[in-house]
1. By the measure relative contact order in percent (Cα under 8 Å, 6 or more apart), tell me the structure among 1, 2 with the highest figure.
2. Between 1, 2, which one scores greatest on mean count of other Cβ atoms within 10 Å over residues 65-72?
3. Determine which structure produced the value 16.4 for mean count of other Cβ atoms within 10 Å over residues 73-80, calculated from the coordinates; the candidates are 1, 2.
4. Taking distance in nm of label points 7 Å out along Cα→Cβ at positions 49 and 97 as the quantity of interest, name the structure among 1, 2 where it is greatest.
5. Quick check on the output: 0.94 is Rg/Rh (Cα atoms, Kirkwood Rh), derived from one of 1, 2. Which one produced it?
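Quick note: the coordinates plus some simple rules give every number you see, no bench work behind them. These figures come from a predicted structure and were not determined experimentally. Cβ atoms are built from the backbone, for glycine too; each structure is taken alone.
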Structure 1
Amino acid sequence: MPFKIMNVVRQPVSELTESDLLAMRIQGLMALFGKLPAPSIQEMDGEFAARLLAQPNAVAQVIGNLTVNNPLMPGRWLCKAFKPVSAERGQGYNSFAHLGRTVQRYPMQTLIAPSRYDRRPAYTLVYAAFPSMCGAIHMVDEVRRVAPGLYLGIGTWGFTDGQRQVPLPFVLRGPVAPYAGHIGRAKKGFDVHQEIPAFKQTARQKG
């Protein structure tokens, strides 16, 4: 069932902490997301400690926990990291603790784009710009700023429009470390707009 952003957050946004986000249910997280501004491309520079928040149902919670805390593959999720590459675009990766070392996986391209939930700007991570498992399942994350150094993200993935509406919240805190360097090789000729609903709708209307 599609999630809509509802006005149920009563605590002032400026007073929220990471602990508050960890205690929220999905409805509160989506309501909060609708109130927040997008960070700039330049603001998102470095590694940001990452944790899953409440998921939309018990199955999603179990799958999410197994995905980000699997000791075999990909490892224990540590962070998302970003680096501006121009005034309008960035690049990034996810870091995992895996078999005693830190590894970078799942590169993405970043830009400011309309949210799939309310069409307001969000710092958007498009994984399909690179060959990877996350790219293959059309993963797209949207990030907005809660407070300086604290960010609420909504992940999505799927093969249909309905699947891609299911929100998978996470929290970012940082930057906690410098960006380690680019990974992966971007797909030649890939158009990042094809993964973002608002841009796809505009293209169809023009066509």
Structure 2
Amino acid sequence: MKRLLTTFFACTILLAFTSGALANKPVKVKVFQDAFVQGGGTADEALGSTTSGRLRVMKSNDDDKYSRTTYLQFNLKKIEDFKTVDLNVCIRVYPSKVDASETFTMQVYGNGNAKWNESAITFNNKPEKGEMLTSKEFKANDNNDWMKISIPADAMKELLKNSKKGRITLVLSNDDFNKTSAEIISKERTWSNGSLAKREAYLSFQ
């Protein structure tokens, strides 16, 4: 009887520990649609299905051929409660040719009611950015590295509240141009052998 009780309590403790660990495991949601738009002569071109699989961010407040903004759409209808949320992107930052020590600043905006499709969005028909959620500085790097951008949980909850069927848009913008730029791997990116890179942006909730 003593051995049975010992086994029972051991199993109970193990189950409680396992349940707690699973409860604390982050929920990962991959990007549903992604695209970047560009001004100048390509202002009416949809660049969301480009073969390069690159999303570009640079000089977003202008309207010339170097003005680029990235749009990310997520389906969050299964997300209920969370305390933290992080945007994870595989990003390469190109340094300024004038001053290599300059960092790249990226603003993240949120729109809970944006209607767009990656095969049709252009610079001239892009939706509003919405409210700014956060910003982050990045140092130049030689490769696409995974970077985490923390987003205020309350702001994300407000986006979800105002969304239709849980679909929200995050807009990646470079509002303060200093001759640096960034490139993020898209979900369409493939390696030289034709296989998907599988390094698309995702949100992590906990």
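1. Evaluating relative contact order in percent (Cα under 8 Å, 6 or more apart) on every structure, the highest lands on 2.
2. On the way: 1: 12.4; 2: 22.8.
If we compare mean count of other Cβ atoms within 10 Å over residues 65-72 over 1, 2, the biggest value is for 2.
3. 2
4. Max of distance in nm of label points 7 Å out along Cα→Cβ at positions 49 and 97: 2.
5. Of the options listed, only 1 reproduces it.
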